[in-house]
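Chemist: Heads up, there are several structures right after this.
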Structure P
């Protein structure tokens with residue numbers, strides 16, 4: 001029997017299942033793609049995609065970028081111990097971000113896809129945890145068989161780190177308060193995802 005169609009559009013953060021195989025395989029909602037000259041972000045109230053700001057200078061996210069539904073960067077994510085991490089006081093209060101690698105040209109955001117988490121970046125800004133899960137698109141001919149960030153060419157990781165270190169910077173700004181360390185592996189990524197799911201359950205009890 002087919003699932004009954006929804007009579008309304010579900011909210012991408014609250015109304016979409018993160019996947020039956022979570023956290024090994026996750027469903028991701030994509031907000032921006034590498035060709036976007038504008039940074040789009042989900043409007044938390046309505047669930048529609050909205051313009052956040054034009055991308056500054058030549059800063060373009062090198063991967064598909066979005067978030068994992070029904071996750072939340074709260075106290076458990078902030079408290080998750082990662083070797084080499086700076087001090088983290090709390091989470092940033094947003095869904096957990098995800099960067100999805102694929103060699104296929106996907107030209108638009110506001111889509112759902114399934115991806116395998118292979119690692120992550122601990123991004124911290126002014127004491128707030130803003131982790132970025134690194135993942136590969138399931139079935140991708142180039143990246144689809146990768147299971148851990150250690151299998152990625154280092155320049156791919158460096159490109160992502162550079163983007164997140166510089167995408168908010170303006171010439172003449174004070175020293176950057178953002179750090180993007182450490183890079184962690186697939187096992188730690190699954191731990192962060194589980195912590196973000198638990199944070200979500202506490203923040204938005206059903």
Structure Q
């Protein structure tokens with residue numbers, strides 16, 4: 001059976017917030033852009049449509065974002081910041097790499113459920129704002145690489161791996177699992193798929209058991 005195409009989701013309309021401050025207006029514009037760029041594409045979206053979806057005047061959009069390109073760049077950075085914050089909160093006081101991986105992936109998949117257009121916005125940015133696109137991935141990879149290095153110091157990840165390499169491995173696994181289940185079918189990650197992800201990491205990344213000390217020569 002072929003995999004369904006991406007599920008079309010209606011644009012979320014926001015009601016005007018009386019007396020909202022600049023941060024609230026800016027947030028509404030970013031949320032509207034997230035919906036519209038994901039649904040109608042960057043090229044297919046006009047700033048006036050973003051303004052209408054955010055319930056603000058078109059001039060107000062330009063007050064915060066001087067161009068549609070600037071809006072896309074800021075949206076990508078904003079999503080990156082939200083994702084990193086969600087993962088940090090989820091990891092919390094976890095001390096073992098196994099628990100950190102579970103919580104981090106769980107937070108990523110939950111974030112993707114809340115922001116189902118994330119991958120489409122990334123793909124738009126790859127061509128419209130390539131520098132911001134690269135910055136997005138490099139920042140996430142650095143975060144994962146830092147965690148891998150810390151796990152190596154705790155003897156929880158095989159030190160034969162390069163931490164930067166592992167940063168992109170973690171990203172690649174999360175990206176394509178999310179793409180397959182959340183974007184293409186509009187469902188949550190099945191529990192057995194999540195468990196297979198953790199099993200893969202467990203089998204691939206953990207240090208090999210150290211040989212037991214030899215008893216030879218013991219009187």
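No lab work stands behind these numbers, since they all come straight from the coordinates. The structure displayed is predicted, hence computed values, not measured ones. Cβ atoms are built from the backbone, for glycine too; each structure is taken alone.
Chemist: Have a look at P, Q and say which one yields 1.25 for Cα Rg over 2.2 N^0.38 Å, for residues 88-167 alone, as calculated. Show your work: numbers first, answer last.
Modeler: Values: P: 1.16; Q: 1.25.
Structure Q accounts for this read-out.
Chemist: Figure out for me which of the structures P, Q the number 15.9 belongs to, where mean count of other Cβ atoms within 10 Å over residues 64-71 was derived from the coordinates. Let's see the in-between values first.
Modeler: On the way: P: 25.6; Q: 15.9.
The correct label is Q.
Chemist: Who wins on volume of the Cα convex hull per residue in Å³ among P, Q, i.e. which is largest? Don't skip to the answer; put the middle values down first.
Modeler: Details: P: 136; Q: 159.
Biggest value here belongs to Q.
Chemist: So, one more: Quick check: -21500 is what I get for helix-only ellipticity at 222 nm (-39500 (n - 2.57) for each DSSP H run of 4 or more, over all residues; to 500), calculated from one of P, Q. Which structure matches? Don't jump to the answer; show the numbers that get you there.
Modeler: Working: P: -5500; Q: -21500.
This figure was derived from Q.
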